[in-house]
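Undergrad: Take a look at the structures listed below.
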Structure 1
Amino acid sequence: MKGIYISTFILFFILPQLVMGQKSVVYYELNSAVNYVNKANGYANSIIYNIDRSLQQTAIPDIQYYARQARTESGYAVTEADYAEVNTTKAADVSDEIKCYDAKYKGDTAKEKLYTAIEKLEDASAVLINAEYGDNQENIMNQLYKAKSYAEEGISNLNDALYYMKLALDALNSCE
C-alpha cells in the first residue's frame, strides 16, 4: 500500500515538476541561442559593411585594410553562431526527452540553418584571406564580391535559424 502512495506521489507531483523544469531548460537554451544569433548577425552585417568600404577604395593597401577588418568580423560571427548551435542542440535534445517532438523538429531545423550559416561565414573568411593578401586589384575585387555573397548567404541562414527558433518556442508552449 505504501508503494502505491509513493508511486502516485511521484507520478502526480514529482514528474510534472521535472517536465516543467526541462521545459524551462529548453526555453533558456533557445533564448540563449537567439541572443548568440543576434550577435552573429551584427558581426555578419559588419562583414558586409567592411567589404563595401573595401570595394570603394582605389589603393590596394586600403582595400586590404577593410578586407582584414571584414575577416576579423567573420571570425566573431562564426564564434557566436557556434555558441548558438550548441544551445540549439541542447534545446532540441531536451525537447526530445520531454516528448515535445514538434519543438525538437523545429530546433533541429534551426540547428541545420546554423550549420549552413557557419559554413558560409567560414567560406567568406577564407575568401577574405585571399583578398587581404592579394596583389592584383582585379582579383582582389573578385574575391571581395565572392566573400560578400557568402556573407549574405550566412546572414540569410542566421535569419532562417531565428525563424525556426521562434517556431520551436511556439511549439514548446503547445506541449504539455
Structure 2
Amino acid sequence: NNGNQTIYYHNSNNPDDLDLIVAKYLYGQENLVIEPESIYVQFREGHESASSIDFMRIISIVNYFRFIDIHSISKDKVREMQVSDHELPPKIINSIRTLESKIYKQINIVRFGPDSKPSIYLHDIYYINFDHHNFSILLNNNHKLEEVTLEIYFIALLKLDLLCTSLFS
C-alpha cells in the first residue's frame, strides 16, 4: 500500500459493529487488514505462553511495521468517515438536532459504505450510514417531506421507539 508500513488487525473473538466497519474501510483504503486466529502456544520450559498475535507483533517490530489493533483506533477512524454538517441540507441537520434533543443522544452521519447497516448504536452514539440506500432516499427527497415526516423517518432508521422520543409532546 503506497509505502504504508502498518498492519491492522482485529480480534476475531468478539469484534463490535464499529470494528468491522472500520476494518472494511481500512481494507478499502488498500491497507493490510488481518483477522488472526486466536492460537496460544505453551512452551515446554517456563510458564509463559504466547498467542499468534504476539508472534505477529514480534515479526512486525523486526520488519519495522506498525501492528495496530483496529479496536484501539476505531473511534478516530470514524471521525475521518464522518460527514460534516455543511455537506447536508439544512432541513436534514435541523431534523437530526431536534431528534438529538429529544433522545438525549448524539447522532452522527458517517460514510460506512453501501453494504453496511443503515445505522448502528455504539458507545452512547447513533451512527447513520450516509452511503446506505435508505439514507440516500431521504437525502434525495427531503425537500418534499415535512419536518415530522423526516423525524419519523430518522426514528425508523435508528430503530427507536416512536413513543419514547417525545415526538408528540
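A short reminder: the numbers here are calculations on the coordinates, not readings from a lab. As the structure is a prediction and not an experimental result, all values here were calculated from the model. Cβ atoms are built from the backbone, for glycine too; each structure is taken alone.
Undergrad: Comparing Rg/Rh (Cα atoms, Kirkwood Rh) across 1, 2, which structure shows the greatest value?
TA: Result for Rg/Rh (Cα atoms, Kirkwood Rh) over 1, 2: largest is 1.
Undergrad: Ranked on percent of Cα pairs over 16 Å apart, for residues 54-101 alone, which label among 1, 2 comes first with the largest value?
TA: Evaluating percent of Cα pairs over 16 Å apart, for residues 54-101 alone on every structure, the highest lands on 2.
Undergrad: From 1, 2, which structure was FRET efficiency 1/(1 + (r/R0)^6) of positions 86 and 134 (r between Cβ atoms, R0 = 25 Å, to 0.05) = 0.65 calculated on?
TA: 2
Undergrad: For the read-out relative contact order in percent (Cα under 8 Å, 6 or more apart), a value of 18 was computed from one structure; give its label from 1, 2.
TA: Matching structure: 2.
Undergrad: I would also like to ask the following. If helix-only ellipticity at 222 nm (-39500 (n - 2.57) for each DSSP H run of 4 or more, over all residues; to 500) comes out at -12500 when worked out from the coordinates, which of 1, 2 was used?
TA: Of the options listed, only 2 reproduces it.
Undergrad: Work out the source of 4.1 here, i.e. which of 1, 2 gives that when distance in nm of label points 7 Å out along Cα→Cβ at positions 110 and 142 is computed.
TA: Working through the options, I get structure 1.
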